[in-house]
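Okay, got some structures for you below.
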Structure I
Amino acid sequence: MMAIQPQVLDTLKELAAKELDAVAERLASLNKAFDEANKKLVMLHEYRNSYLEKFDSAVKLGLGAESYINYQNFLHKLDQAIVGQKDSVDYAHRQVLMQREVWQESQRKKLSFEVLSDRADQRMHRQELKQDQKLMDEHAMRHGKFNR
């Protein structure tokens, strides 16, 4: 297996960290858009319910045909707006789910480079210890020959 130089691994770790940051920012932005779309949907439902109560009150008090048709048309337009907003919420939710997968993959990638870097550091440390031990053994052998 070819050993990867520590500088290369450090660069890859930095790039993966930057990518993860960018992906996380995008995910946060999409989450915010999803929340806002949900709030608009709730607001439309509340407005529709309020308008429906107003319509019911007007019907009880006696409502002309033209006003009745206007109320019905407006309620229909509100229903269409609600359907459109539900579509927006669904789209925003799908975007969040897809971006969450991208974020998870970016995290795995960053973690992989960190693990590879840690292993390379450990391997280098073991090699240094072996080299130190070899030098001490050679020194001990030379020192032992001269003392005899």
Structure II
Amino acid sequence: MDALDPSRLTRVISPLKRTLLRAARQADGLPDIPDAQIEVLRALPAGSALSPGELAARLQLKPSTISNLLGVMADAGLITRTPTEHDRRSSEVRASNAALELLRRFDQSSGAILGQALALIDPGERAALAAALPALERLQGALEQVSAAEGAHA
């Protein structure tokens, strides 16, 4: 039996993420943007544009869910939608400069907070976390594969 308990890992990851988000928002006075909107913005790095359908496929969300998210985000000034040149009925979605600046500030703030927190733990634990990063990155990829397979069976 593996020493890794998936239930324990879940119980650690979710609160870890929420705590980091809350701390970064408080530290830098950042707005409370829902996770789903953050995922859309992360899928739209500076200079990139995707159609709503491409976003839905990339994020494995229903087109209606993406449509609703994009409407709210456009109203909040987080994204822009422009008709495509070849088909005026289609659109391209881009993250706004304001949204990209919020992501930059969040990344900077969360990095600083993590640095402070890491300084409070034992050097051996910091080394263990550093050593675990490649495995966590592979775990993310594996979770995406499982999610895609589950979506194909739905």
Structure III
Amino acid sequence: MITKKTFVQGIKKGIKVIVELSKYIIPSVFAIKVLEHSGLLERISAFMAPYMSYIGLPGEGALILLFGQVSMYGAIGAMIPLGLTAKQITICCSMISICHAIILETAIVTKGGANGFLNAGIRFLAAVATGVVLNTIIPGV
């Protein structure tokens, strides 16, 4: 049963989550807007478009995948101003879930005694393969 106390606790926790996520999402959206207004986003997009087309993403998708190496929430925030389709969001999120924070996690894996570069390479290739497969099997633009 939902009581007034439970409801208030839920609201408080929800506000905490919003504040926490805002720390990542707002700077990401800001960065995308700065790149957009400076003209750099268009240049990066044009350069990356041929490569990103294999995984069904626009050239700007490269920035989202790059942001995913720093912060998964930042990558999600970067998707907002780009107006991606549901298919493109699915591809981005799937790739980022496989290959995120690669520099930090490679250091951790190496410290644990495993081959960090092999681990990073496998994760990168798995993410790209996932992007190609999803682009092929998901209908839509």
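Looking at Rg/Rh (Cα atoms, Kirkwood Rh) over structures I, II, III, structure I comes out largest.
Out of I, II, III, which structure matches 30.7, 98 when Rg and Dmax of the Cα atoms in Å, for residues 51-130 alone is calculated?
I
Among candidates I, II, III, the computation of helix-only ellipticity at 222 nm (-39500 (n - 2.57) for each DSSP H run of 4 or more, over all residues; to 500) that gave -25000 used structure III.
Values quoted throughout were computed directly from the atomic coordinates according to the rules given, and no laboratory measurement underlies them. Everything numeric in this text was worked out from a predicted model, so none of it was measured.
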